[in-house]
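Take a look at the structures below.
A short reminder: the numbers here are calculations on the coordinates, not readings from a lab. Please read these numbers as outputs of a predicted model, since none were measured by experiment.
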Structure 1
Amino acid sequence: MNKEQRKRLNELIEQVEGIATEIQEMAEEEQEKYDNIPDNLNESERAMSIQEAADNLQEASGDLTNWCDDTRCNLEL
């Protein structure tokens, strides 16, 4: 990979890190929604949907962050 390609990839990594941060914030918002549901409704379909969304967003954010970390390490080789 040449210098220009590395530079472009670093720019993409920074963009993806920003997206991962936004997704993490969304995951936290969904988790807060779930945490504020009354106990007697925690098992409702809506509550389970909110929890699933929070979990999926958390996982997506983590996957993106891992990709950034792995790609950055590979650039240093």
Structure 2
Amino acid sequence: MQTRHPFFDDIAKLANSAAGVAQGVSEEARTFFNSQMERFIADMDLVRRDEYDILLERVEKLEALVSELSAPKAKKSNKTD
């Protein structure tokens, strides 16, 4: 018959507690890191993707318009040469 030794019970409880503390520290570190990154990104004042797409579309339209408007000038300068 085996008897339970209190020393080993204490070590098992200590190891179990240490694992729980390590998991809690890990969760706390992850939460802190995520909040710091969110704050850092918010401070960078980055443009959102939908705003970028809208501006890109406007630039493309303006480039096409510039091409259309400069085409007659190019034809005129070729005729005078």
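Numbers for the structure displayed
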| quantity | calculated |
| --- | --- |
| For log10 I(q)/I(0) by the Debye sum over Cα atoms at q = 0.11, 0.24, 0.26 Å⁻¹ computed as -0.41, -0.99, -1.07, the structure of 1, 2 it came from | 1 |
| Value 36, 15, 10, calculated as Cα extents along the principal axes in Å, for residues 26-65 alone, assigned to which of 1, 2 | 1 |
